[in-house]
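Below: a set of structures, written as structure tokens.
Just so it is clear, none of the values below were taken in a lab; they were calculated from the coordinates. Worth saying up front: this structure is predicted, and the values here are computed from it rather than measured.
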Structure 1
Amino acid sequence: MSSRIRWGVIGSGGIARRRTIPEGIASANNAALAAVYDVDPKANAEVAKQFKAAPAASLDELLADDIDAVYVATPAHLHYEHVKACAEAAKHVLCEKPLGMTVAETEEMIAVCDRRGVKLGCAFMMRFVAQHQEAARLIRQGRLGQPVYARAQLSCWYPSIEGAWRQDPTTGGGGSLMDMGGHCIDLLEMFFGDVAQVSCFIGNTVHGYRSEDSAVATLFFENGALATVDTFFCIPDAGSKNVLELYGSQGSILAQGTIGQGPAGKMVAFLEGEDHGYDAQQARAADQGLAIEPAPVNTYQAEIEEFGSAVLNNREPSIGGRLGLRSQKILAACYESARLGRTVEVV
């Protein structure tokens with residue numbers, strides 16, 4: 001294998017065309033786009049021409065190509081089939097989340113990849129946001145103190161669209177919680193560790209499609225911290241600031257806009273140290289906090305380069321299949337909690 005991973009893409013429209021191909025595969029230092037496949041041949045031909053790749057006429061034709069890895073960006077209900085096909089063809093595979101529609105599907109996908117000796121990655125690209133990485137570093141250093149509470153929000157306006165796979169649980173696995181909440185929960189585990197229990201409410205507040213347009217989950221972590229995740233398909237884009245709030249015994253880290261597809265957010269830390277005493281007045285000084293402003297990173301380029309590095313160096317990806325399985329287990333517990341109306345343990 002050369003120093004560049006030759007990539008194929010399954011599902012070349014959508015997020016692949018908008019983001020992952022131009023910002024990730026085409027920009028990564030260790031990647032080259034070789035072939036693309038989509039069920040829409042016209043769109044696939046356009047992508048192939050735009051990015052100088054071979055347009056495959058079928059999944060089998062793509063997998064027969066001389067490629068090292070495949071990026072799977074098809075609707076969620078196809079991930080199981082496509083990841084297994086890639087593994088059986090001995091291609092390493094980076095799959096959009098969720099890895100599967102169920103915990104059982106995800107476990108089988110991991111098993112097939114392990115058996116065939118191929119790497120499996122899950123595209124939780126928000127972990128690569130430079131500010132998220134810096135916040136995680138501060139927490140690991142103990143600067144936040146004992147983790148106490150967190151909130152992660154990701155919402156958008158997603159009206160009824162004919163044939164939209166995210167609006168039908170049989171093709172998307174769920175609505176706003178599955179599609180956006182997965183990113184939020186994964187980030188919070190990156191900051192605070194494993195979730196032990198969940199309590200969740202879902203519903204359709206505005207839109208009438210089958211998947212939920214509203215979801216709020218409460219998370220209880222193994223270290224005792226609490227968190228809420230709120231994800232909605234029925235709040236206008238400009239009205240949701242996609243906040244991230246991390247609180248501990250020594251202060252807080254607060255952000256707006258860092259959760260999302262772009263690097264345009266702002267993050268500020270308010271950290272006091274261990275020697276602060278009780279203030280009966282509970283005064284709030286006009287402290288502007290410490291701006292967390294690391295050099296921005298393109299998350300799509302970062303995830304492609306990291307996965308490529310794992311393949312080239314024969315190591316596990318930093319965001320591998322087992323993190324995808326972890327996400328699937330927590331989401332399954334959330335949906336079970338919403339169905340049963342009680343707290344559910346994550347197993």
Structure 2
Amino acid sequence: MISFGIETSCDETSVAFVEDAVKIKVNLISSQVKIHQEYGGVVPEIASRKHLENINVLIDQALEQTGISWDQVDLISATKGPGLVGALLVGVAAAKSLSVALDLPLIGVNHLVAHVYANFLEHPDLRFPFLALIVSGGHTCLVEMKEHFSWKTLGATRDDAAGEAFDKVARILDLGYPGGPVIDQLAKKGDPEKIRFPRSYLEPDSLGFSYSGLKTSVMNAQKRGDLKGFRIEDIAASFQEAVVDPLVEKTRRAVLKTGIKQVLLAGGVACNSRLRERLKQASEKFDFALYYPSPKLCTDNAAMIACAGSFLYQKGVREDLGMDVIPQLEGFLN
């Protein structure tokens with residue numbers, strides 16, 4: 001079974017062919033990071049126009065690189081949300097066109113679910129149940145998964161997501177966009193104990209997250225001049241540690257509360273080297289297995305869309321041409 005996936009939720013245009021749900025034949029990604037760096041963040045209108053320019057080019061390249069013909073393809077999968085409405089519309093329109101022209105089933109995929117399923121692309125033998133820590137620019141949450149597409153949200157962010165905090169603090173410190181990678185690199189040369197930024201753990205039994213207070217604390221410290229005299233590497237490391245501490249602690253609590261001994265890390269911030277290191281240490285100390293995708297599969301990509309689409313197809317899910325994009329898609333059930 002071959003699934004063709006399309007991902008255009010934000011500023012990466014991506015297409016992929018995936019065989020038997022977990023075998024990547026090709027996974028092409030065209031990033032717009034350099035374009036949006038000039039503006040300090042993603043400009044939705046520009047992102048949509050670039051998707052229009054890139055999508056057909058990438059489709060042709062995927063066909064050429066794999067030698068796959070359309071008569072070998074079994075289904076078309078595309079991100080339907082959450083994301084930028086204009087960007088999502090480009091990908092969904094392309095998917096609908098292919099579905100009609102080729103008479104193939106159409107599958108709409110929840111972008112957050114797909115981030116979790118990226119783990120199956122490199123760990124195809126994963127068995128249920130497991131916990132998933134999803135950490136990205138727009139979302140930070142812990143969910144419990146007992147079978148395919150059966151989710152229970154244990155905790156989610158009440159305000160800023162972790163990735164959003166990285167980007168906003170990078171802007172405050174004039175480090176550029178995107179903030180996560182640059183702070184991660186600077187932090188490797190800094191002392192995470194140099195500055196004690198606040199951590200928000202919420203209520204004693206809460207598995208939720210909150211990062212607006214941390215962001216505000218950094219902003220106020222910068223305005224007051226409290227950060228003068230500190231190396232930028234130490235500031236970055238101290239801030240990053242304040243982001244990572246609650247993620248690790250809430251994951252530990254979730255393992256103890258549920259008794260589930262498998263944790264999947266997913267989302268763009270899953271690339272963060274300190275988060276991976278700290279979770280690995282926690283997994284060894286508290287005896288749970290930790291899985292995460294390679295960095296390319298942590299970013300927005302179509303292979304994870306094709307993977308999730310394949311499992312949805314096997315479950316009997318189908319969309320019709322009335323499928324709409326859902327920019328504010330909530331929850332994890334498609």
Structure 3
Amino acid sequence: MKNEEVSNDYSVKPLPSGLNESTHSIIDLTIPADYVGLRLDQALAKLLPHWSRSRLQTWIAENRVTLDGQTTSIKQKVWGNEHIQISPQDIILESSHAAEDIHLNVIHEDETLIIINKPVGLVTHPGNGNWAGTLLNALLHHAPQLENIPRAGIVHRLDKNTSGLLVVAKTIEAQTSLVRQLQQHTVKRDYLALVLGEIDQNGLIDAPIGRHPTHRTKMAITTSGKSARTHYQVIEVLEGCTLLQCSLETGRTHQIRVHMHSIGHPLVGDPVYGGKPRKTREIIGQILLNFPRQALHAQKLSLTHPQTEQVIQWEADVPDDMDNLLQMIRQHSEEEI
């Protein structure tokens with residue numbers, strides 16, 4: 001992915017008196033000089049990636065965006081250093097995104113960030129039939145002010161049945177900083193992954209990922225996809241499987257699951273990209289087959305704190321189900337010896 005610089009000249013100001021300041025804000029920003037020649041909607045999409053381009057285009061059409069004090073059009077070209085003001089539509093989340101009293105394992109919280117250790121089974125964001133009981137619903141209960149932040153401050157996701165660390169922004173400024181860090185690949189995310197088959201050396205998978213051409217609910221390696229890079233390091237070789245640390249340079253949907261499948265080592269328990277154990281004793285094969293979800297855990301997260309500018313790292317223990325799985329495999333391997 002090409003790195004995209006986000007202007008540092010970015011602020012959020014209260015609206016004039018008489019408007020509801022709890023659900024509205026004005027965004028001030030300056031178009032970077034190297035955006036010369038871009039259409040206004042393209043420039044805004046780069047500066048404010050946590051909002052969709054269609055929403056930004058709607059705001060332009062509704063005269064909610066001014067360029068140097070004047071309303072403008074979607075196709076207006078920018079030449080750098082223009083002053084932009086945006087009066088967003090009510091950015092309180094849709095009515096389906098209601099606050100719900102769902103327990104969260106918060107491992108760090110301050111005025112700027114929340115770090116969550118997400119359990120298996122918790123959907124990150126409403127959609128695709130999961131319109132309630134999600135991390136977003138839980139966050140709105142935990143910190144009601146997040147209703148004023150796009151996607152309740154969520155800047156990246158974990159699959160429903162992947163456990164581990166997620167960062168949530170508590171301010172728009174923090175969200176913009178985190179999105180920029182993700183684009184520039186400076187957020188470090190390390191996962192524990194138990195894969196089928198025995199791997200004896202570290203490696204790098206560099207293969208673009210996009211929507212599967214025929215199975216639209218799946219992702220696949222495709223020349224038309226977006227660049228994706230996954231580093232993997234062998235932690236422990238076990239009978240019929242290998243425990244890896246996978247480190248992401250990019251954050252494509254299902255990236256680790258697709259990449260490991262592509263080299264013939266799908267994740268244990270993966271219902272979409274998985275496979276069957278090979279060349280292993282029946283008891284080990286049965287243990288691996290019985291694991292009910294992809295054996296993937298976001299163990300470490302490192303980023304630059306948007307407020308203090310210090311690099312901070314968090315780590316989450318291996319969840320009980322993966323730990324028990326590893327213990328069973330080790331136990332039966334020792335019995336064989």
Structure responsible for 42, 23, 20, with Cα extents along the principal axes in Å, for residues 225-288 alone calculated and labels 1, 2, 3 on offer: 1
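Once relative contact order in percent (Cα under 8 Å, 6 or more apart) is calculated for all of 1, 2, 3, which comes out largest? Please report the intermediate quantities before stating the final value.
Numbers: 1: 20; 2: 26; 3: 13.
Answer by largest value of relative contact order in percent (Cα under 8 Å, 6 or more apart): 2.
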Of the structures 1, 2, 3, the one that 19.9, 64 was derived from, the read-out being Rg and Dmax of the Cα atoms in Å: 2
Computed -6000 for helix-only ellipticity at 222 nm (-39500 (n - 2.57) for each DSSP H run of 4 or more, over all residues; to 500) - originating structure among 1, 2, 3: 3
